[in-house]
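Values in this text are rule-based calculations from the coordinates and carry no lab data. Since the model is a prediction, treat every value here as computed from it, not as a measurement. Cβ atoms are built from the backbone, for glycine too; each structure is taken alone.
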Structure P
Amino acid sequence: MKSIEVTLKIVDDIADKIRKTSDISIVLIGGYAVIAHGVARTTSDVDFFLYSGQIQENAKEFLKIFKQAVPGNFEIEWVEGSKMIDDPFPYDIIFLKDKSGEYPRIDFIIPRYKWEVEGIKMSEPLEDIPFPVLPKPYLIAMKLKAGGPKDNLDIIELQPLLSQEEKKKTEHLAVLIKRDKNLANLLKIEKSEGKVQGADV
């Protein structure tokens, strides 16, 4: 399996080609964003937010431009999650799968909400990563929406790394997306685990 550095280089090359004809923003999210923020964990795919006004205006035309930028050893699949009412993750996603299996799967998720676009605009590159990384509060908000076991664990691990300002923003976003009770419950777990760990020392 190719390293994350090589995988990010492929995505960087794709982004450079697309930018010749379209204005796009690509931001690292998902497991690798969690790792970039300082949490030790593993992940099998690489996730990005991909934002472009052209996607909203003419998704089919953008997909043509995207396909021309992607190396021939990758298969492209466009899934329109926004049209699936019962989909628990209702996002349009572009999946890139390496035909030889040398690269991890690369997912480009198309943001749907204003707060996600706000997070993209606030994203900045971190050390050794050629892409902006979604800020921790917005990453936690995404994890709250997804709600899986790994997502919950990521939230618990990210919480101690937040500044006071980031904690306030996280709470604000949790209320905005109607997941504030979920966040409160996860923080109770974190505190109870901290007490147990403290008792063992």
Structure Q
Amino acid sequence: MKSLFLLGALALTAFSTRPASAHPHLWIDAAGTILFDQGKVTAIRFKWSFDEFFSAGVIGEFDKNNNQQFDADEIEPLRVGAFEGTKEVGFFTDIQINGEKYVIDTTRDFTGRIEKGLAVYEFTVPLPEPVDPAQKTLTVSVYDQSYFVDIAFQGHEPITLSGDGSAKCTIQIADDRANPIYGGVVYPKKATIQCPSAR
């Protein structure tokens, strides 16, 4: 089981050295919640659900008492050992404000759990300052540029809105045609937050 985990950890920490032609070796289903406060976006809460192979390695390594859950004393070792390495690529997250990419170098409120035998991470990406989506264009994408990890929005509503001022806003998800990966044949999905202007 130890070797199984190390293979999974390798996928999260060494993927940047893989050629762009490599097909995915690890799969993540992603979802997100755009967090509002007084009409402005302050952060994005993400949920990652992993494939069975990587999940088996992570669970075998970090569920020390084999109770099929990550207990409170197992969360920090999990974060350091099998999440923090993705910081090198911005946690697979591309956030742009008026077309300018926000360099993500920190997250908060990380937690992990086991759902139906699969490892699930949740964490929050704070914005550098509150963004008024009625005045600025805010977009969110998730992808691995090398395509060694296939991370993509999943489900009928992979991005939702929450908080004060979010009720009048909507999400539009479409292919990011300006940002192809995998030799130009794969287009990540881009979510655009749309809110009516008060003017």
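Using the calculated result -15500 for helix-only ellipticity at 222 nm (-39500 (n - 2.57) for each DSSP H run of 4 or more, over all residues; to 500), pick out the matching structure from P, Q. Answer for the origin of the read-out: P.
P, Q: which one has relative contact order in percent (Cα under 8 Å, 6 or more apart), as calculated, at 20? Among P, Q, the structure yielding 20 for relative contact order in percent (Cα under 8 Å, 6 or more apart) is P. Structures P, Q were shown, and FRET efficiency 1/(1 + (r/R0)^6) of positions 64 and 96 (r between Cβ atoms, R0 = 41 Å, to 0.05) at 0.55 was computed from Q.
Identify the structure, out of P, Q, from whose coordinates mean count of other Cβ atoms within 10 Å over residues 136-143 was calculated to give 25.2. So the calculation was done on P.
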